[in-house]
Structure 1
Amino acid sequence: MNRLDDDKIRLLLVDDEDGFRKIITKRLAKRGINPFQAASGEECLNILEKEPMDVVVLDVKMPGISGIDTLKVIKQEYEKIQVILLTGNVAVTDGIEGIKSGAFDYLTKPVEIDHLVNKIRQAFEIICLEEEKQKELEYRAKLEKKMIDTERLISLGTMSTGIAHEINNPLAIINESAGFMKYILSSSEMSNIPRKDALMMGIEKIEKSVKRASLITHQLLGHVKKQKSLLSNVDILSLLHETFGLMEKDIKDKQININWEIDNEKNIVWSDPYQIRQVLMNLLSNAVHALKENGSITLSTREIDDDIILEIKDNGVGIPRENLGKIFDPFFTTKSFDEGTGLGLFVVHKILSGLNGGIDVTSTVGKGSCFQIRLPKYDKSNG
């Protein structure tokens, strides 16, 4: 480790001998390491509750809680902290016991300062290596997930068009036949047919399922078909009013309160109004669905660099933490069979990525969700 990095080491020196502790602290400071100090095991543990540490240099023989017992608490409560024990010449067995209890190493008193500094550096290097290893594991996990997602999307794109077209034809026939059966059952000559209501209910279930299947195929085709975006200045506020107009009945039925915090000077973006309308419809429909009666939706905008951030916040049921990383995946949904396809947020994410924008979400179960849409104010393709 570079000696210039010594000042990054968060060190706690624990020894009940004030004179020894002050001398060691002074010598460490000359080498660029400025330790915290504690005179007992109790004080050591109190400091660790308040201050993050990397390395603890800990005397074994202390009044109150012994060094070994303090070590055991540290390894149980603060797994990443490395502990170096200080023992007397006649107490080497304490050092060995400490190693068994999780200590990084032990040194005997009187301690040679350069030897102690080297041990502190080695312990800190172990921590740095473990952190790098953890970061690498997290990166690999994200990379593997990205590769899996990419493969899924490639497969989805390859299959979607053919499947959608193949399914649409029989769906049309099923829908037409169900309508014809409903027409026949509604005629006067069928008024006394046994279990007529049950038959009508069965036909309505068929029509609902056809409608859901049609929605899936249309969303699949919309995902695969690459339409050229028609970019222009888009007034987000006007689009929101237009979208809410289409959802007026659902909003009135639940008596939902809409809070407008839109800045008139921060609501114009360079984008495709048709695709933005689809994004807003999906997100606002989800917000309404998540709300109980008398719930609220808050809409706000702000600027970050060359982007406009639109926030759609509700105080609805919220999204469980384990689902937050899945909600933009295709076919993931927590809605019932006839309420959702699991493609809405996937399509939203796809649209915004294609418009040089993005979307993030934060949520707390029982308190609500906040979707943050990022869109460029200007045409970035022209620099």
Structure 2
Amino acid sequence: MVTAIINGKILTPGKTRFGVLLLEDGKIRGIEDSAPEGARILDAEGDYVSPGFIDMHTHGAGGADFMDGTVDAYLTAARMHAKHGTTLLYPTTLTSTNEALYESFDTYRKAKLENRDGAAFGGMHLEGPYFNPEFAGAQDRRYLRNPRPEEYLEILERCPELARWSFAPELDGAADFAAELKRRGIIASIGHTNATFTQCDAAFQAGATHMTHFYSCMSTITRRNAFRYAGTIEYGYYQDGITLEIIADGIHVPKDLLLLLLKIKGAERISLVTDSMRAAGMPEGKSILGGLADGQEVIVEDGVAKLPDRSAFAGSVATTDRLIRTMVSQAGCSIPDAVRMMTENPARVMGIAASKGSIQPGKDADIVIFDENINVKQTIIEGKIIC
């Protein structure tokens, strides 16, 4: 059956169009002047019709974390994210034992087979364990170490679904590690790092193309033996070949930095990510960051998770619709530009732009309908109405 979405403001690349968006066999058929006879009609009632939101970096939602190690946790998080417009997400791990990591791979495979009413899974994102302990943030320092071929080659072999791996480029062996990821077509992403500008450039030359939660757990200009050195943040601004992701909740990256990012880097090189933990979509109060078995207690208040002593943030509770809303209300983005950072840009970063990220004929029918205030009214994944 053909589905016809009528009365919507259709966000296509570079232009907002008016017409009837046709979906057929899980794909976008095109935009026409009228619905064909016998089509199922969805009335957008004047709201925006957008590509589905793509979250490249999330740890969970709805009271579930991907490190819980259960299929139910994956499905619960996927359902909650879908309610907020996410049609594709990349489950993200925290630093852990390799045994827990391998269990995550197995759980991911099982959950992907059972996932019928939540945001689809695009592949796994490993966040760590190759991070700088001084910039670990909420990552468990017990498991941090340098990349060693005998270890990461085994991990790569055991997880063919791996789409992205975040690491610190100043660690011994990091350049060889980045080169191996590039060789396998896996996104090498710089994060949790105290790297200098020069060390970031070495990682870029080896294959790193992205930066994980820009500004969070990331070095800037420092003095070393009286001399100044530019850091990771400066390199991210400088290198046009590096794309950035930001937790655009208005807290992890406040308004003034959002404005600076847009002015220097431009909307075309920025992607929005939730980096959400289990408390996303849930009431404020006590929660757990990481798996229920060995995670750490946090407190959620003021729209963000914090350590119990309130000395630092301990994870995001953002959802993708909130990120777009923040970019519009605080950074002054147009709705099409903000949506681009949640759709087209992450699709390009993850190498899936041929099938995802924009409303064009032949691409997957991942669609979100939302109003002027970015309140999600409907989420459609591969032509199926999810919520």
Structure 3
Amino acid sequence: MVSVIKNILIILVAIFLSFIHCTATGQASTSATYHVGLSDKILDFSDIKFIDEDTKVPLEEIAAYLDIPIEQEKGITYIRKNGIEIIFNENSKIISKNGAPLDWYPIVKINGKLFISVNFIATEMGYKVHDFQKQKTQRIYRDDYGHMSHENYEVFLNQFLNKQTSTLPTKTEVKSKANIYLTFDDGPNRYTGINNSILKKYNVHATFFFVGNYMKKNKPIIDAVVKDGHYIGTHSMTHDKEKVYKSSKSFIDEMNEGAKLIKQMTGNEAKLVRVPYGSKPDLTVTMQSELIKKGYKLWDWDVDSRDWKYTDKEADQIVKNVKAGIEKSYKSGDRDIIVLLHDRSQTTKALPQIIEWLQKEGYTLKTYEPEHHIVKNFLHDTSL
């Protein structure tokens, strides 16, 4: 008898909430532009709804971003992860968590598609949510996963929104899937020349980070790289870890000398640097400050091809690594993706396949543009 009464009460509550839900969602939805971020990214959703002062996104899409399994069967949707079970019954309109009905509607169906509250699904899955009201953005993040501060993320958001406004496509423009920046470390050497020829064949541009000591005896290769429209940044003078990171003075001296040599040999400024082995964990706070003081910008990478570890016969693995890394970055919402490569023979073998795949998939390959600097460093420092 008690269970019967309990079931009747659940149905009555569901009917009441359904009435409120239908009334509210029919009047309180807005089509203004809203954004959702995950850690240091902006996520790309096919649609975002703002209903009753709550941001909702397509359930299947955010589940993919947060790696949440979804099951659907006969009008019932199951969300199960971390010991939590959320059920949405389209017929009864009941939404429950671990068997208990909720007193609001975090899940709604609009034009045949399920939308879920960003705040609800994120917090239930162990994330936190920070609201940037001015930018109409909700940021999903976790304290146990490295991310930039909210202050720096707000700077990043403003850069993103300003760039988005200034680069809206016209009717005749073709929208790119994302920008890809192929970057080559450790040259110049004979493979730099071959890579440059391959890039020229496919009519694409890249970014090279040269080691100063190698530049002195490779002037013709450097001239060809500059002539074909690629950007050259410094990768230190020696690439010797012990020398580069010995002290903040030795570090900035290596960067200054490398940049000065590029200027002398090409006539171009070189304010973009890539420090040997990346900015973590060897770059100290003092070294970081020296870079900022001297007006440098710092690029690490989004995708590591790991080309250095393979032989020529294993070049296909380099291609696979690049594809997987780019697809993961794109899925996370990144639209400016930097790929780490090296001027080596195995990379030269893999490069045509990489370029052909990128062009086939609709990506745009670009070189570094100083006037449109993109913040891409492991330190999450927007000054660099």
With volume of the Cα convex hull per residue in Å³ computed for every candidate in 1, 2, 3, 174 is reproduced by structure 3
For relative contact order in percent (Cα under 8 Å, 6 or more apart), structure among 1, 2, 3 ranking highest is 2
helix-only ellipticity at 222 nm (-39500 (n - 2.57) for each DSSP H run of 4 or more, over all residues; to 500) gets -12000 when computed on, of labels 1, 2, 3, structure 3
Cα Rg over 2.2 N^0.38 Å, for residues 96-207 alone gets 1.09 when computed on, of labels 1, 2, 3, structure 2
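The numbers here are math on the coordinates, done by the rules we state, and not lab data. Nothing here was measured: the structure is a model prediction, and the numbers come from that model.
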